Structures are given as C-alpha cells and as structure tokens.
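What follows is a set of structures for review.
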Structure 1
Amino acid sequence: MEAYNFETTIKPFFWVASEKTYSVCLNAGTYKPDIFDWRKDEGFEGNGYDWASLAKVFVSEKKTHLSNDIKFDPEADMFCAYSTNPESLKEFVLDFKKACEDEILIQDLFLKAELD
C-alpha cells in the first residue's frame with residue numbers, strides 16, 4: 001500500500017510553512033476553471049479573490065469550527081489561506097479539495113459566494 005502523502009493529496013494546492021504561520025496556496029486559473037465559468041457573467045473570473053469567496057462559503061457552511069483559525073489573503077493570481085494552527089489548515093485544505101472534486105457540492109457552495 002502506498003504511503004499517504006499530504007502534499008500530493010492536496011495538489012494543485014501547495015503547503016507553505018514559515019516560523020509562526022502556515023499557508024496553503026493555489027495559483028489561480030490552474031484548477032477547476034469550470035467552477036467559475038457558469039457565473040462569469042456576474043464577474044467571476046476564477047482569480048484568487050473568487051477562490052477566497054468560495055472558500056469562505058465552504059468554511060461557513062461545512063467547517064464552522066475552523067472559522068476562527070483560518071484566514072484568507074488572496075491576490076489576483078493566487079488564492080491563499082493561512083493559520084497559526086497547522087492541523088486546522090490541513091483539515092481545511094483536505095476537505096476543501098474534496099469539495100472541489102464534488103461537482104454538485106461545489107456548485108451549491110458557489111451559488112452562495114459573493115464577488116469580492
């Protein structure tokens with residue numbers, strides 16, 4: 001049996017550890033652009049801000065217990081979530097990635113996302 005590899009499991013998200021905080025990032029436009037296509041007439045482009053809007057809905061709907069631990073710092077070309085608690089951030093990214101792979105779930109969450 002192949003050993004579990006966190007960094008492989010979360011791809012194309014990637015983990016960044018620094019002295020006091022941990023981040024999980026995604027180069028915007030490289031993963032699941034179709035999620036944002038069906039609301040592009042509203043201004044969604046799939047940029048880092050759009051990913052953060054989607055992630056905020058995910059946390060508020062599915063991971064409320066993480067809402068105080070997970071913060072967002074998106075840029076136009078990058079989504080970034082960070083925390084001082086690495087376990088909370090790992091839980092977030094693993095479950096957010098699973099949600100992104102579930103077309104029905106992610107579309108339902110995206111209906112509630114607001115343009116930033």
Structure 2
Amino acid sequence: MSTPKYSQIDTKALPSNIMDLRDDAFYDLIRQVSGKRVAELPTFQECNGVDSFLGCKDGTAILQLKSDQLNDLKKHSRVTLTDGTIALLPGLESSANNLMKLLKKKREEINKQV
C-alpha cells in the first residue's frame with residue numbers, strides 16, 4: 001500500500017476557515033507559518049488567498065523575471081554567487097515549497113469534508 005502524497009504534513013495548526021482568508025488575513029497567516037520573506041512573495045504577486053496562491057504553480061518563479069520593480073524583493077530573496085550566477089536562498093525556496101504542500105493538503109482535507 002502506498003503512502004498518501006502529503007501524509008507527513010500536519011495541517012492542524014491551520015484555521016478551519018483558511019479558504020475564506022483574504023488579503024492581510026491570508027498574508028498574516030503565511031507570515032506565522034512560513035515567515036516574513038515567504039509572505040512577501042504572494043503579497044507582491046497579489047495572490048490574496050489559498051486558491052490564487054496555489055494557482056501559481058511556483059510561488060518563487062516571479063524572482064526569475066527581469067524587472068526593476070522586483071529589485072527589492074530579489075535583494076532579500078536571492079544571492080549572487082562569485083561566478084555571477086544568481087541563486088534563490090535555499091531556506092526561502094524550501095519554506096515556499098512546504099507552504100504550497102501544506103495549503104494543498106488542507107484544501108484536499110476541506111474538499112473531502114464537503
């Protein structure tokens with residue numbers, strides 16, 4: 001028997017009304033769960049709730065775009081290596097990925113209840 005995809009993820013700390021959270025309430029929750037820098041990503045992208053955030057397949061993809069408007073966001077999210085390549089901070093990437101998994105699992109649990 002195979003293990004469910006998100007079996008190791010505990011959603012108990014998330015509020016039962018998470019699908020209703022919007023804007024500041026949603027961003028505040030992300031800050032609590034994943035930290036300030038991770039919360040800056042959906043805030044900047046106007047992903048103001050669970051569904052819009054999960055609709056972004058990769059919440060960190062915006063950091064690959066070339067735009068002066070992203071400079072402040074990039075400054076705190078990436079590092080330039082000595083060879084000139086740019087890398088996303090590993091902790092930020094991991095936290096963003098874990099947040100996506102957590103929210104997906106919570107949405108699945110809520111959908112099963114309906």
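Give the label, chosen from 1, 2, of the structure having the highest value of mean count of other Cβ atoms within 10 Å over residues 35-42.
Once mean count of other Cβ atoms within 10 Å over residues 35-42 is worked out for each structure, 2 has the highest.
To test your reading of the models, identify which of 1, 2 gives 3.4 for distance in nm of label points 7 Å out along Cα→Cβ at positions 19 and 91 when calculated.
Source structure for this number: 2.
If you rank structures 1, 2 by mean projected area of the Cα convex hull in nm², which sits at the top with the largest value?
When mean projected area of the Cα convex hull in nm² is calculated for 1, 2, structure 2 comes out on top.
If you rank structures 1, 2 by mean count of other Cβ atoms within 10 Å over residues 27-34, which sits at the top with the largest value? Mind dumping the intermediate values first?
On the way: 1: 14.6; 2: 17.2.
Ranking 1, 2 on mean count of other Cβ atoms within 10 Å over residues 27-34, first place is 2.
Can you say which of 1, 2 returns -12000 when helix-only ellipticity at 222 nm (-39500 (n - 2.57) for each DSSP H run of 4 or more, over all residues; to 500) is computed? Let's see the in-between values first.
On the way: 1: -12000; 2: -15500.
Source structure: 1.
We did not get these values from a lab; they are worked out from the coordinates using the rules stated. All of these numbers come straight from a predicted model, not from anything done at the bench. Cβ atoms are built from the backbone, for glycine too; each structure is taken alone.
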